[in-house]
1. One of I, II, III was used to compute helix-only ellipticity at 222 nm (-39500 (n - 2.57) for each DSSP H run of 4 or more, over all residues; to 500), and the answer was -18000. Which one was it?
2. Tell me which structure, out of I, II, III, gives 230 once volume of the Cα convex hull per residue in Å³, for residues 13-116 alone is calculated.
3. Match the computed value 2.8 of distance in nm of label points 7 Å out along Cα→Cβ at positions 45 and 141 to one of the structures I, II, III, and report its label.
4. Once volume of the Cα convex hull per residue in Å³ is calculated for all of I, II, III, which comes out largest?
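Nothing in this text is a laboratory measurement; each read-out follows from the coordinates by a stated rule. This is a predicted model, so every value here is computed, not measured. Cβ atoms are built from the backbone, for glycine too; each structure is taken alone.
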Structure I
Amino acid sequence: MSNDQEQPRAPDGIGEEHIRPVAGWRRHASPLALIVFGVVMLLGLTGLLGREADWRAESNGARLEVHTSEILRNGEFFEMRIDVEADEPITELVIGVDSALWEDMTVNTMIPAASDESSEDGEFLFTFAELEAGTRFLMKIDLRVNPDIVAGNEGAVTLYDGEEPLAATDVTIAVLP
């Protein structure tokens, strides 16, 4: 290429200030972004943006434990585990969940699947087979918080032997915007 040829022109709107290397603070990310990131990390480490809790009940020789997130955000996916153990056999294991606890939530999966599912008196009922004495039963539910929840939900989780209540615990889930 000879010196007689012209240098190519930059497109309209692109000036020398756009081509020149950036120096100083402008060349790095904003310190404000780093501060906001640090604050979010601290809130997460302290548990203020979400934490898990256990709710327990024991009566009639049966133990019921519900493990789930205590604080959630709208649109978040989360897991609820219901753990049951009994000193005596349970002839027909039934787990009852107040409909208010799962109001405006979507149940994605439930393991194991119940042999019968019903809704009665504002409670979802999930029926399983017999539970032998000293045997542990674990039910895992994956849920999603729908965007229209404000403040949170609360309701009871109840363990039944057929229609007879054995143990119950109240669960509260706070939902942040």
Structure II
Amino acid sequence: MTKQCNKCGEVKELEGFYKQTNAKDGHAYMCKVCVSASSRAWYGANKEKARLTRAYWYQANREKSIANTKSWRKAHPDICKAYSKAWNKANPEQNTIKKAERRAAVKQRTMAWSDLEAIEAIYAKARHLTKVTGVRHEVDHYYPLRGKLVSGLHVETNLQVLTRRANQLKGTSFQP
């Protein structure tokens, strides 16, 4: 079945229109392309109002928003990786700052009594597993160095070897 867009006048398949339950045929009167263009124009003319509306919705639906973001990121790892690469390339100074902060956190949380040889052995184990399995392994802090609930130390008893994906999913979270 086809339908004519009331805005651009083009005749398109019904898949080219959003569903609208109160419409006679169950589809919107404007095609998806025209709705998108109209939305972009409105957001361009009402940036502050749109920002406030999104901020208000986020505050009212914070948990839902976080869950939606996590599920989308899990379903689209390639897009997230490409976005991250592009951001790192476009913002080398922020990336350098992030890395410096990380090095400083590790240095600050490495105790004088830490067994540096044992720590190096754990990092060597991660490199070895990466080489043998072909899957990237990383050293993770069981208690995150900069966590929300707790902050751990950079000592051998707080280190574990995880796959890169498992480490990324864990992030700085800590489950007591």
Structure III
Amino acid sequence: MSVSLSLLVLRLIVGLLLAGHGAQKLFGWFGGPGFVGITGFLQSQGFKPAWLWALLGGLGEFGGGLLLALGLLSPLGAIAIFASMLMAVAKFHWSKGFWTTQGGIEYPLLLLLLSIVLGLAGPGSYALDTLLGITLPTSIIFWAGVIASILVDAIGLIISRQPAVAQSQAHGTSAA
């Protein structure tokens, strides 16, 4: 019982935080940029088509967070969070070092690791999956989802690489 209660608390905290973060991106809630704003940001970072990557990121955080918090269709919520946080770490935070105070990987890496733990542990007894009798093959789906996430994120990282000329112009230097 204490393990299931611990999983519930962890799922609720991580899931609702990520759902809120995704709501900032998708709907502009909680002071976020909304879908148009995040699409413009991703376009400026070289993502093509930016709207698709904005949708993937926003749904990964919002939908994945809700699924995780509810313990519904486990481990799909954990996979969605893993994919979103892997992209956040690799594309937006890696170059800034480790600590969050410098914009580093500390916080998204923690969320990524928690998504792995929760994806492998399952939702516990206090979950909609348990209540509704939903049992997905957790280990197989989780690892297949992790591999798919890595592949999709790798495609996004490759697509978003800006040519040296575009990067140098964006930073106000010449490519010569």
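1. The value was obtained from structure II.
2. II
3. Computing distance in nm of label points 7 Å out along Cα→Cβ at positions 45 and 141 on every structure in I, II, III gives 2.8 only for III.
4. I
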